[in-house]
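Read-outs throughout are calculated quantities, based only on the coordinates presented, and are distinct from any laboratory measurement. Owing to the predicted nature of the structure, the values given are computational and were not obtained by experimental measurement.
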Structure I
């Protein structure tokens, strides 16, 4: 029942739900205490509403934002409490007392100060919002960007300002209880003085040297940096806050480019969610600002998503435009007709080329280049697990099977996930397998967010795995190296402490300060990468290699789970496409009941998979392939499918990617030189600047990139 209430109220925990209930019940109790009247009861109810309100704000509760939609926002809640306090004074027969009028005057003045306070905080935030926000770009040597105001002034400023009434409320209540007007006046004075000081403290940050330069100076500084850096290859991205992963997956590839890379983002929220990188990043929310930037040295632009804002860069003819996408699958997004606007479309392997041919959406075969998937480089290959005395590896290791189902999705399609209909059957057969295997269960982080059945199944599967782990730990056939485990746990604690130390102090005051101080510390960046690799190794040593495990959260990463597993069971998703890079046996569940033949016809990625029904009766075939490579009839099919989906192992994908960038950059340069030559010999009667429209001075269109006139 509590879990249902939490889901309906859209709060994050039982504590959050309790705080919401207390706050909602607190205001009727305040009214009742005012009418009785009872100062102690009013004080207790007021304390509950203050504390509950503060807790919900600190947790960033969804409920707080929804209250403002029904005219019960933060200011209204404080105003109601103050009005009820006035009612209490009246019911206490203090309406003729000066403290009554003092309270009314105090709250009127207090709310009079809210307007300049709100105006100042808004003005400060707006003036410190940069027209172009950057990372790893040296703007500090070109323009002066002052420090952000102290966090105490602007962080949750409205909430802090309103809570200054606490002194007046406390003083008035104490004065009423003690029948001492002086105590009430003291509280009123404290509230008014602190509120006035808060407003005055904000004034210096709206003018003079404490404000960043204007937009024109910032844009000029960015152009100066661009002319000095001379970027050659741009990764361009626009999207919602939930799509940041689509650009994050390309960061490591951009760091490995042979040409000078640059990342251009269009939304501030994406910049906030961007993973650490050494590549220069420029976030340009305004279309006109982007079209006026000097990108004349860029020869190749890479696009990870098909979105409307791509037009702002696609309009530039001096660079070649490439769609690289954010994954390789049989989904319709992989053959979007919008793709024909690009000069080239890069796919992982032959499968991507064939998809476009079958879809017939206007993308020419000559414009498709197969470059592999550089992101899959961390996935290690497999040569089979030779059987040992208990079906384990020759080194005594128990074979590991990863169960990584996807989530239920938004449309309720039974084929989306195996977790509801097949998950328990799969896990039961795995934990009961003889010879034994180890089970790693890593569910999708969205599991259960839409379907309560999926959430319940997830909890049952978790309980199954944990129970099986406890039973195995008590089985004398399985022994653990306690000393090695203790050493690994100590190493984990050391690494986590160091990572926390490196993460400390990296938060910047606001966008302007983050832009100024956004140069990456390469040594810190490399140390963090090394420590994360060490953490991953220590994590797997921190428990026996036969222990079943439920793995949730961001770490260990999915690819790390791939590398310690000998086989995987999953659903139709990018997880399967990525796992194919390992060459290891895998199974996919046909939860929709299409039948093996139709399931394979509709989904390229399952052509080399063991197809499971919801009863998981076919799971033995996967386990046989894990224990004995000779009993693996799909081994050659997996190798062929891997080549078909991802291309050959040699040359490496990053080398093919770099070669494709270099080849396209050469085409771009050849085109530009041809334009110059035609102009030089008296071609079209246009100026060179018009024949080669650089970004800086040629943005004559509107904000949507449509030429004027």
Structure II
């Protein structure tokens, strides 16, 4: 990276005292006393890797809220891909888990990653043993699907974002593959009740008493940690906990990893002092993955954030997840034995015959062609509504208009999807253009006693419980050791129980394949679990769909960059003040260029530098929670870039400066880099 200092000292604290005060779980540092069990030490080879997977940060539609007006205008934190290769030493069997700070893992990304893995490693990694899952941040760039529905609000396909995500995943896998070393795996479970709320209580209450009793607070409180140890010390963790990654509102315009990203950032960078820019093997990797978070909101008051970027509330929910996970390091946990295993199959969810044992009425049923419901168009009002004139539940106005004026869906589709009010028969539209995925992957991964049911969708906690019990009964596992890995390997929208579906809240309106979709997935998961238990290859299904199309792009790229009149690229338009106190915000405005000319993947657009012993040392960059970069266009081709830094509470007194690294495109199309540097300013000690 240009102009980078040597490895920076341990990072400055962020100053989240208010968030710390709100946390109800006592944290335990990752350097807790080692737990030694010579009988299991080294049963596994485990490798860890982390890489930058940030796509475009300006003039790209953001993914999650489905808002055409939510076009990115800068960067809050970089998005990471974290990979874990786990190999059973006696058999050589392996699985690869990848957790990505991304809105969704579309099948387009997974297929590209699998193709490149095959080029690099032959048949070592394949459809069966690779699980790629998203944290579901709603503050990531979109436009990387090969299905049109998800690119409508991003003005089409964005190849640079697609490549950045795929490249980041591949790079993290390469790091993990090269990092393989004898390791011990330990599994622990805890509870966290202050980081989620049920945003669809009416639907949840429609479920049977025994399922509601399993979740007495209408939330899934289980926080599960898979701990990786070497020489008795933790070197990595994967945490699974169910809460939406929607602490940042639909009015936010900055790319951010949201609450789960903050949990990982806090552990890796604040506690462990990892420096993502060094390119060295990581000393500690912490991934915070999703489970059945379909109806779990981080907005505990069931209201969307009231400010565009609610950094404080986002950090607070992330910190609670970190504290719940890190507290589990104080317990010995269950040392995992029994190696690893995996099964996978593709299922055409538009055409599944669901057997009676997987339906709620003891009869055989069929799934439907995909259809969008009126409640899906309404959005989830607790996390951010979508289109006006639609509502969760009954939509009498829409029903009247659609029946009399707009169109009438086929009687078979209406009956199969009932009581959903069909807004768009989107499955039928697939014949003309790839709008949504119908053939999707379902996967089961076992690591010792831990079983992961990888579902390419947003599963409610009750639907997740049914999936978990189905697999647990088939393999003889405890329910707590079976997790739904939602948002994995593809995307099919929501998965609800039939009872929840009947209420047609947002989640039910977003269950594309009808009332019996969950039954089809349970049936498939049972087949995978039975095959795993019996040591057989598993069910056969349709071949993975080839998706070369779906790349319609409506947004032009960068044509030309020019500096403001009378200025040069990198000039400082607004200098910082001379002195700041901890807790204040430093702001500098530069004559910049369009950020899409060079994404700086693996690098940084900005640096906060402190002068120490005559040398300028980088103490923060664009991967830190305390910095932001905002881009704005001036005229046709000029750009202003505003870099902000919130001075941490424990920032040392002394001289500092801000640097901005940009890249400008000339008339010839060539891109040249430049750097702007602010005047020095001082941070004074707090009184």
Structure III
């Protein structure tokens, strides 16, 4: 903007002094004030302001204050606003004065980007120059060139077809089918066509709804994103010249050809609108042709796009498809979930989840999976037992199984028939709360066959098979002994069988254990060997005179699977008692009578012997000790069994075997064959280790080992 300050002393001053600001870009706003404002302005003054803003803008001039000496026609003092040398307004007075001409608060708008302001004062002022002058703000405002009227000079409007107002200027544009000439204001009929890739649009022929001024050959291509289809909706006003034939209108000279991929092109002409055409394609080509003859007003259409549709998915047996809709379109997803108890399977493999998307070609990108019933796998095997299917098969969902033990050798812990069901999380879960893991415990003291009568060992009878299944034959460095099976990995015997009087415990490899046999000669049963030998810590018998604590345990290397020929003997219960004269059973492979000689029995023998009162037993031992000082002592950890007249007794080779009592339908280990004086002699009894006194040690040893 150029601002020129010229102080002209009109009529009274002989020279003019002008101040000019350096060149710069025009300002967008500013302020103009009379000299010395807000003090009264001096007399004999003339000052000029040339205001300008950038081209394409107008000036809005607003007075914030005006107080100039009033006079008729503002003859004396005045502010004059000029545009191109023409007076726009001449102002004086004050806002409330009756004379003069005050601009008020309405702004003054310049026709374009320039205004000139001249302020003048004369030498006369009846109020002694008490008027303060004026203060005004100016700013640039955008010019709406497009709304300006036709100048009427024959040049025509600013733009031939479309005028677009811009900040500080304007742009011209043309309708479809026309292009802007180099003068950037007039439009020329064109048929350049182009590619239309917006999801919707409007197309029409050149000049529509009027005929084009000359022959045209136009091509329009609608090509939208793959996965969408184009629909053409022609307006009712449709006219392309055609030739009538017997077969109907023929498009000989003028036509609109619609080409859809993989389909025969369609030539359209005549006066009837094609209406709506669903192309089912994302690409459509329109070729419009006319020649110099004939009159075709042309055509107009709106096109829209729709997502490609995919087929309704099939139902999934034992599952469901979500979401269930009446239609599925491009980019829609579906999911398959199986019913409870079923799993997703695809190509023979289980999958965690499944989803598929509708593709641009109208097909789902994955085929639907299947739902197969889940299985929980084989139920956990039960040691010494088995499982029976109550319902269901193949370990499938909701199958029910029940565990059982191998009877009569084992029974279920708690005696409950525990059922398990295959649940949706593929776990077998118990019908009991809390969950009970089935466990098979061995049945003790209940042989599958019973003795019809008890006979003596000394001169006694042989034990039939399976009648004394807890009996064990020990062979220790060639010596013979007995023992009892009390658990699946434990044998109970006498300490003196496995510990010498020198205090040496037999090594594992010298102890052979035979079970499940009744005939020593039938040693088809292979021996087993102990993993460890545990002698009671307080057993000490260096001179064969102290059999106190005569008890030992042998731990087997592998557990026993019980059967008719091998079953455990029960340990004493809290309710079990030693009542004198109660008949007990002793068995073993020890010395037996054969005629007038005694030999080791090759077959298992048994005898029934009564419990002897402690006093009777003690008297017998005391009497023997008077004759022989080496007779072992009798302690409270021992008891006697036998008959006064003799003839029935256990003997050498039976040591470690059991003295068992029968109560509540089962045999229990009351004693261990320990020592005696002259087997079966009148007035003597067999002495046995009282097992009930060692329950704590037995249980502790078994738990810790």
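Hey, helix-only ellipticity at 222 nm (-39500 (n - 2.57) for each DSSP H run of 4 or more, over all residues; to 500) derived from one of I, II, III reads -6000; which structure? Considering all the candidates, the number was obtained from II. Using Cα Rg over 2.2 N^0.38 Å as the calculated read-out, with 0.94 as its value, let me know the right label among I, II, III. It must be structure II, since only it matches.
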